[in-house]
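Visitor: Each structure below appears as structure tokens.
Readers should treat all values here as calculations from the given coordinates under stated rules, not as data from a laboratory. All figures in this text were calculated on a predicted structure; none of them were measured in a lab. Cβ atoms are built from the backbone, for glycine too; each structure is taken alone.
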Structure P
Amino acid sequence: MTTTSVITKPAALRIALAARALSEVNMGGLVSKIGDHVGLPITEEKLSKVTVADIKLMLSGEETVDPDVDNASIKLAVRHLWGVTDDAEDQPTLDAYSEGDMPGSLRVAVASNTEENLDGHFGSCPRFLIYQVARDELRLIGARSTAITDDAEDKNVARANLIKDCQIVYVQSIGGPAAAKAVRANIHPVKSPEGGKARATLQRLQEVLDAPPPWLAKILGVEAKSLNKFVVEEE
């Protein structure tokens with residue numbers, strides 16, 4: 001049987017992108033599981049009907065992917081299987097910014113899969129949104145693709161280096177080893193499992209800049225005045 005009779009080239013590309021989103025996936029195993037699920041040949045039409053629940057079932061109890069794979073990565077993988085890509089229409093509009101604007105502000109990265117949303121896993125999000133955050137002002141100053149980290153020997157280290165000018169990174173999820181590598185790069189990871197609009201999350205950060213909790217006070221280099229207004233979820 002020829003390759004083209006088993007899977008079409010566009011479908012193969014979609015699966016390759018889905019495998020990348022799942023980080024530790026074995027692409028051959030994923031192709032096999034999808035083939036068993038949708039039937040051969042694997043086509044774009046069949047992939048467009050695969051759901052998050054289907055992927056979870058395919059991976060359940062198997063060595064195809066790390067059992068700790070997060071929902072955000074699975075959702076991103078399904079978007080790729082559907083052919084939904086991070087194209088120009090999905091890129092948020094940047095705010096005007098010159099280096100040195102907003103003195104005393106923080107630079108914050110947000111793991112994002114779609115639009116201007118906090119909905120990404122540190123190790124698989126296709127981009128980091130970069131914000132400059134001050135008490136009374138918030139600007140989106142960059143959207144950095146993580147594609148350049150794909151061939152790195154240690155992708156988590158490469159991703160940390162990609163945002164090493166940021167003091168904080170907001171993620172929907174992050175593994176313990178990846179969090180440790182971010183911390184070693186002097187980036188404080190903050191988990192927000194519920195996700196949502198990036199600006200809404202950062203507006204809550206703005207609200208505590210005048211009375212920061214200890215972890216934020218350390219970043220700002222000021223005395224901590226609040227211990228309970230803002231809670232960072234522990235790993």
Structure Q
Amino acid sequence: MLWDIDGTLVDSAGHGKHAFEEAFEAVMGRPPGPVEFAGRTDHQIALAMLDHEREALPRLLDRLATALEARKEAMRRDGHAYPGVPETLAALHGREGIVQSLLTGNIQTNAALKISAFGLEPWLDFDVGAYGSDPHEERSELVAVARERVRAKYGEPTDAVLVGDTPHDVRAAHEAGARAVAVATGFSDVNALRAARPDALLADLRDTPAAVEAIARVARSAASD
């Protein structure tokens with residue numbers, strides 16, 4: 001079970017975006033131009049900010065981690081986990097056949113920062129996730145990374161289910177031969193998510209039993225194929 005972070009599990013109150021802008025200005029000596037953030041990996045965002053000049057990419061991503069670390073307390077103060085998220089993660093944790101981790105565009109350091117800022121780390125295995133710091137620019141390619149890490153730690157996985165808040169998440173899952181659960185808590189509304197044809201669509205995770213059953217149903221259908 002691979003969870004997206006921003007817009008799905010937490011609202012970081014814009015601190016991730018601000019950290020990116022601060023990191024860019026520290027490295028390049030000027031503010032970045034306008035860049036689309038939603039549904040993109042940090043690798044993609046950084047390259048867009050750099051106008052695809054790769055030389056400064058490692059320095060920018062390193063500085064990004066430092067910038068968000070400096071904002072962790074402010075992020076905790078200003079942001080929040082979405083309603084029902086802790087309860088849903090806790091209810092799925094330990095279910096036979098389910099391992100929960102992350103598939104996120106955030107670099108791994110910042111993924112851990114955002115998750116720990118809101119106390120969600122007890123239910124997630126960071127070791128088998130896939131991140132924006134992995135050497136893949138497309139979100140769909142990260143599914144194979146996560147599968148290989150699950151295979152190495154737990155044995156052969158049956159399948160992957162991605163939970164995310166944008167059509168990018170749904171497309172990434174389907175392009176990788178995985179299942180997708182869409183949650184309309186973040187950057188995309190219900191109609192946009194429905195058009196992407198997820199395997200399940202939830203308005204939010206407030207109704208924990210219903211959310212858990214919908215997610216588990218998708219997982220069971222994946223396992224039965």
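Visitor: Have a look at P, Q and say which one yields 23 for relative contact order in percent (Cα under 8 Å, 6 or more apart), as calculated.
Guide: The correct label is Q.
Visitor: Of the structures labelled P, Q, one was used to calculate FRET efficiency 1/(1 + (r/R0)^6) of positions 51 and 179 (r between Cβ atoms, R0 = 30 Å, to 0.05), giving 0.25. Name it.
Guide: The read-out was computed on structure Q.
Visitor: Here's a follow-up. For Kirkwood radius over Cα pairs in Å, for residues 99-138 alone, find whichever of P, Q sits highest and give me its label.
Guide: When Kirkwood radius over Cα pairs in Å, for residues 99-138 alone is calculated for P, Q, structure P comes out on top.
Visitor: Which structure, out of P, Q, was FRET efficiency 1/(1 + (r/R0)^6) of positions 91 and 171 (r between Cβ atoms, R0 = 25 Å, to 0.05) derived from, given a value of 0.80?
Guide: Structure of origin is P.
Visitor: Assuming 20.6 is mean count of other Cβ atoms within 10 Å over residues 43-50 as calculated from a single structure, say which of P, Q it is.
Guide: Clearly, the read-out refers to Q.
Visitor: Kindly point out which one of P, Q the value 1, 7, 14, 17, 17, 14, 11, 8, 5, 3, 2, 1, 0, 0 was derived from, the read-out being P(r) over Cα pairs in 5 Å bins from 0, in percent.
Guide: P
Visitor: Thinking of P, Q, which structure, once Cα Rg over 2.2 N^0.38 Å, for residues 75-130 alone is computed, gives back 1.13?
Guide: It was calculated from structure Q.
Visitor: Rank structures P, Q by mean count of other Cβ atoms within 10 Å over residues 27-34 and report only the one at the top, that is, the highest.
Guide: Largest value of mean count of other Cβ atoms within 10 Å over residues 27-34: P.
Visitor: Could you figure out which one of P, Q the value -14500 for helix-only ellipticity at 222 nm (-39500 (n - 2.57) for each DSSP H run of 4 or more, over all residues; to 500) was computed from?
Guide: It was calculated from structure Q.
Visitor: For which of P, Q does mean projected area of the Cα convex hull in nm², for residues 35-114 alone, calculated from the coordinates, equal 8.1?
Guide: Going label by label, the one that fits is P.
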